[in-house]
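S.K.: Next up, some structures in structure tokens.
What follows is calculated from the coordinates using simple rules that are stated; it is not laboratory data. Please read these numbers as outputs of a predicted model, since none were measured by experiment. Cβ atoms are built from the backbone, for glycine too; each structure is taken alone.
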Structure P
């Protein structure tokens, strides 16, 4: 593999040529990390818990020259490693416990592996919800102003892939998860933002404090020349943690009246996107043009259209209680709610006022029946089906013209689906296949 021009510009490599790197996760980011490590001259051991990978994935892994090890991770998988690189979504607490039994090799994330070879300004966004929309909006604003933009991180495009690409960028826009932030030490974003912060991933983080600390670490490399974006409710915590960057508050505004996005939370997301892009010279006119052309991303309050006067909304990306709250706040019409799945924690009781105000019925499906029932059953008609089609059929019988059938599960999808996208795609197909009532 030829060495990409960007690599020659980097600082000291995170691993010496000939060293052994263990990469955890054989998805898109893990394979990109393996390719970068190969370009740096490292030996690679690629680990994935899945006992069987698709042929196309195996072909890509073969091109990296990595030794592939499948199955549950054990300490011996990390024996002799000079560096361990975690893919996005890999929980750090159990991984660190394994590494402690293997001599505690240094652990970084895929983003950190690539950062020494990045020289363009970085705009970085995190939060419990809204970060994909905000990062995408900010990138669209920059492009409307004529900038060359790399949009990646948790949004799908690995930073290691950008480093290996001949394509240059004027600005990098990164969406970063809590797991990715745990594996970063040298991030220096010109703009960093936390959009919101509520209980999430408590099934994989040790506790809420670990989750919050990971999120706030997005500011740890900034200087007084940089910009930090936060909602008002997090400003005091930001100040107490002693970060030096200039602080601006994120709040919904009417700056972009032609937006095609539903809800006050998306008005705040658009404002955060603009405050970040403005630091790179984007005018309000350029930003407004980008917002007017922007369409809601799939599975994020995605309008699937009306059937017999009932509006269907796909919010499968709603994997937390806070995301469900934002979805319910976005509608004035009567809501018939589809919820349920693998619950990640959060206070469902806090939704009761909204439930009483907005929701006519809840149809649960999949796991967490008891969790939702104990919180909701006394407030709203509640049913349960093992799978989504049955739950949707129940709501179709009840909903009348002018109502909204909303898929906003407030849970992870792993009980029935590989990811939230598969869940949302299934819902979309079910809606598309509906026949008109006679």
Structure Q
């Protein structure tokens, strides 16, 4: 199969070595384990060869992809749709109405993606036929285990009577694979380096990554973080914490200083987490404070700096956090924040460069973009071009004043130059899209 046309949708000239190996191995081998760093292109690596396995004559689900999070399900769905295959793909996950998913499954997709709990529910309710499912992909399999989905995954796999191929992916080596997966003499494709600390944290193995340490001498660690954030200015960055209360504490301090930021943790509503990621990707936000929830399975490719405010507790945690930067061909910097008495993690085999802090806080500039909220989406038959047309024609914007647009099921978000957004809001306040009354406001 010629994948040139498919790759053109992603502005990719050639597959990387990992993707080439996977493209060769998956059609030939029943069971494959793919271990490759975050951001290396694993989604495309397993979707491309999966296309060769699809039969357009079959009417039921043929490929089932199980993922640990809703965000990862949406990311895979977006990649598959961008491939323009002509095959139907659907997503099922918690936090979304079961009734809507059930109606969508009345016309079965060829490829079904979902979280184990929701997929198990649909199988149990006989909303999904499993008779044609011949390929199972367990993406970020170790994270699904960590999330406690063993029982649901075991139940699902037990129902797949005609399963021929199993593909497991992870960013780190898998220690023990439970028997319920049913692997039989799997082929392992391992594209991680022997020394994982050096791979993701050391310039000697990845020249695109700089590793630095910041020590709070004579000042509180939180104050040191503020100085570092000010020094980094408008570079996109994620500050990682081990606990949610630390995220909240940092956010409160940033609010006092009127520094724009977003927070990301499991206590937020799903839509609030989605909005943070949308703003990070469209340039409305340059700073996110997060627990390790944001360390895996998210499509946020433009992060320039990772800050370990609270040190990672294990090497795997560090690898996944660090994997948010220097993705694909980009570069990035990783900072370890230390109190005077702190020591660097023992599993870090590379000595970081010391990053000096300024004596006074210089507040970072506000973003040149704001995000416009639009109260209609895909389910209202509204697409990106509808929004582009309305904002350029009715909103008085020039093309370079309109940024990235993301359309969800029932809402949409558009990046608009900060200097223009208030005027645009005034101009479009009474506008309709496809004769539908729409609410427009600055997304908070």
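S.K.: Taking 3.6 as the value of distance in nm of label points 7 Å out along Cα→Cβ at positions 98 and 362 derived from one of the structures shown (P, Q), identify that structure.
M.R.: Going through each structure in turn, the value belongs to P.
S.K.: Here is a follow-up. Hey, percent of Cα pairs over 22 Å apart, for residues 138-241 alone derived from one of P, Q reads 57; which structure?
M.R.: Q
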